[in-house]
Structure I
Amino acid sequence: MLAKTPPMGWNSWNTFGGRIHEDLVRETADAFISEGLKDAGYEYVVIDDLWEAEGRVEGHLTWDTGKFPNGIPALADYVHSKGLKFGIYSCAGTHTCAGMPASYGYEEVDAQTFAEWGVDFLKYDFCYAPPGVDGPMLYQRMGQALRATGRDILFSMCEWGKHKPWEWGVRAGGQMWRTTGDINDSWDSILHIGFAQQVGLEAYAGPGHWNDPDMLVVGMYGKGNVAHGGCTDAEYRSHFTLWCLLASPLMVGCDVRAMNQATRDILLNREVIAVNQDPFGRQGYRVGQVDWGRQIAETWAKPLAGGSIAVGLFNLGERPGRRVAVAWESLGLHDRRPCRVRDLWKGEDLGIFTGDFSTRVDVHDVVLIKLTPQF
């Protein structure tokens, strides 16, 4: 099964936009090894839009030879030589979002081309769809074409949630589908796309099919393709925590060749990643919300294999040291059931608690705990 757990990797768009080139992608694959990303579970190296030449050659897509002088197949081979997987971008419309040739009417040709090049992951966007053409049908066409190649190519449906792809994405052959518009490197965007727009989607996710609230902005600090001022480390930690609880694909968007220690500490935390990659495959859900104007707190929970529960205690407001709590009954536990509590960001056991747990959380930060019932 493809994507038995949420896919993990890197995408070029958020930081580099059209400034991608062969050396950058090779250096990124190298950084997966040297920075420990591969060992932590990240495996897909994905180039986004503007890799393409401006026109097809004898009906086939080809690459911009100025950016990729040795060609896409050679680049895929290099990524594979590192024990990683290679991904590419196309679009369901007549042109990509940046105006390059796309796959409408060429689905079978392009799918076969990607397979021959050694592609393992296809991000498939939704710009320039012909008027009156059914969106889900366009994705079904490409999904069928990918299956017909005989190569395992993960199908990432970047449809922005416009036609509720969580309701039909599996039928279209997708392993992940965007539930929202594009994220940007700002706290407001994380609040809107993550905390507001993912509520209620948990029923549609599971092994082999995942809701995708877009890429990670952790570590960008406002240096992306479109600058939005960046976030604090606390905000990045909250962002990463929520995506892990949501069982979202973890597609890094920063320049992994130049991460600082705070970014490494977030992206490489094994205990937090394990929440995302838990084999039970449940998406987390919101179990509590307190909104007193500028004093906002939310609690999200994700059931884990073996009976444990991961719980994120988020301070989304502006009050420093806000106390955030979770009651056992909100998690389906008996209020007298003793549970061992572990802080996953700190890697510390906090002890045995009964009935509830509360702690102070800094502004825009999170405490992520794992509750293990004691029998």
Structure II
Amino acid sequence: MSDKNKPKGPHTRLVHSARSAKGMSKDLVNPPIERASTILFERAEDLYAHKPDQRYYGRKGTASQDALRAAIADLEGAADVVLTPSGLSACTMALQAVCEPGQHVLVSDSVYGPTRAFCDEVLAKNGIAIEYFDPRAGAALQSQLRDNTCAIFLESPGSLTLEINDLPAIAKLARARGITTLIDNTWGAGWFLKPLEMGIDYSIQAATKYYTGHSDVMMGAIAARNEKCAKPMADYARLSGITVSPDDAYLVLRGMRTMGVRMEHQQQSALRIAQWLSGREEIAQVLHPALPEHPDHALWKRDFSGACGLFSIILKPVSPEKVYGFLDNLNLFGIGYSWGGFESLVIHCDPQIKRTASPWHAAGPLVRFSIGLEDTDDLIADIEGALGALS
């Protein structure tokens, strides 16, 4: 299909993208699952040719991996995509690919906890200086740039405390200094946020979450803004042996086909629940960027086309035992990590909050909800019943 004839609507593009990817039959709606390690060559001289469109080993991928990469590239507006075994591995691989010992990396203070741990416990020990910054710094981040700053790692919004980074302002600062920018874009999922269009170099996803949508596959994705950005990621994946299975790629691609419908529903349900919670006397604050009272609502409205099903609330001061009692009394919300699946989840966040650049001050305990596909009225009734445990 020529670019001129490509569908323009986002749902249509999501359904039809990569349907003609390499290795796909015109008779099949989905790519075949080709399990392979060894790939045979008819002629001995072809073994080392390594032509761009030629498969030479199973680690390089087969039809389902190619189709998934093409679909993510179309969604993100990327030149190329690298697949990794998990969202965390996508974050860590991307950082390793662009950083060297002796360089300096700036990281948003509200970044995903395991990414922060990797920066502190691996990159720092390998001679890379890690410095955290206020997630609301925006253009003020200029004051923290050094001559050896090589990368700025963002997460917008932060997946616990929901601060929005000023992406255009930070991208502008970075471009002027030749600094690489990377963002964990799992909340926006490439559906509600297009960071590559704003000048960010890499959009990173935990495909485990909204892409997969069914809480049964682990995968990460790194989408590169242009060919220059794509090369170091492709080289690092090739040299380090990072790959994903064809079966997992097939399942993630299958989940992606319905991602837009799921996220639109979860957006509406989560916003309605957030609005209801904002009027409850037990709640000190609702942290949902789509609510006008959110501190970064103007940035969200400017940069995002919508909001996913993940948001947090700050309870009025109560003991940890009361918080756990509230969570234990919820019947429709599972208690567990991750989010973005078809089911609703909830966690108490305080034990995992760590800040060094911008102290976290809250009126009470922080609780995070991931809203699934259940009926909104049922979820509200479930929360309302459990709130009695806070009394």
Structure III
Amino acid sequence: MNISWDVKKIKENINHNRIYLHRIPEVGLVLPKTEEYIKGSLKNMGIEYEELMEISGIVATIKGGSPGKTIAIRADMDALPIEERTGLPFASMNGAMHACGHDGHMAILLSIGQVLNENRDKLKGEIKLIFQPGEEGYGGAEKMIECGILERHHIDCIISHHIGSVFDEVKNGQIAIGFGTIMSCLDKFSLTIYGKGGHGAKPHKSIDPVTMSAEIIQALQCIISREIDTTENAVISIGKIHGGIAHNIIPDKVELEGTVRTTSEEVRKYISERIEQIVKGITLAMKGEYKYNYHFGYPVVTNNEELTKQLLSSARKVFSEEEVIILKKPTMIGEDISYFLNKVPGVYFFLGSKKPVNGEYYPHHHCKFDIDEEVLYKGVLATVQFILDVME
């Protein structure tokens, strides 16, 4: 199946859409400005769409000229509550920022839609363009599924991508494809350690939650270093500690929050249980009490083997051998595309597209993060070629 595309035109469209979307970042599940722009762009291309009422989700439909599979392509739309400091002429000014590349994801998907819509009479089946809110911690993918989009649109398989610098080994402009589990789960937990407050000069009359918390933090790392198989991927990180009001007062309690990342559901469950067992033992031994809450967040991201093979083959049709690499290990970053991949066969790939700001590269979720728009067209070509091959 041969269709026409103009790389220069694709680049221009991506840059135009990315710049506009970068200026209007919105956080969470309700993104009115972003949603209006996407709807307006779809209308201009003559693409029909369904707008979800509960959240700012959009599912657009491109009908091919003959019957076939229904293939979905997903892009996330939300931003982060970060004040941008890139100095870009189109930097956001509203206290939020597209610091994870979702502006680029949307721009790529709009260009994919344009290419496929202009060649819709040559397509077999239907294409669904899914614009999803709330990836950054809100579980927007799960909420769109709960709205019934998979059943209503009879989706057979799905493809999505991530741009930027998720993997250090992926160079700018390279397409990175991984087999099996490629991203970890994204869980969080909270602990409140209760003691008995008192004067710092008389600790024997108190029950010190600070000391208990220190023991707990050290002990939790032994789960990783001494209880989990060394060939497994697992991380426990404490990111927040709060307790006390003065240097000479032992507080009544200390609050901690942390995250757990693993690529195994079995290890995930084990860690969630072991955290509480360790906390219970330490607080009991030191005469304290505790409150524990574990939140199972995004599942691990696992690619379908056959579709991964197809994507690898498709990418090598349009790019050189050096431009396409196979990932050797997963990242401990999580992504809610996992909800889609747990429901329908799918594949998730990565496009290296990092760009320096004032001569320095900054990671995702940083106030100076930026992307290289010049290579984003590769996300369009890889996806379109994959769709054509799957249709055939």
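Computed quantities for the displayed model
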quantity: Given 15, 43, 26, 13, 3 for P(r) over Cα pairs in 10 Å bins from 0, in percent, for residues 193-288 alone, calculated: source structure among I, II, III; calculated: III
quantity: Comparison of I, II, III by distance in nm of label points 7 Å out along Cα→Cβ at positions 129 and 209 - largest value held by; calculated: III
quantity: Per distance in nm of label points 7 Å out along Cα→Cβ at positions 153 and 241, the highest-valued of structures I, II, III; calculated: III
quantity: Structures I, II, III, by relative contact order in percent (Cα under 8 Å, 6 or more apart): label with the highest value; calculated: III
quantity: If Rg and Dmax of the Cα atoms in Å, for residues 49-136 alone is computed and equals 16.4, 49, the structure in I, II, III; calculated: II
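We did not get these values from a lab; they are worked out from the coordinates using the rules stated. Because the structure is predicted, anything quoted here is derived from the model rather than measured. Cβ atoms are built from the backbone, for glycine too; each structure is taken alone.
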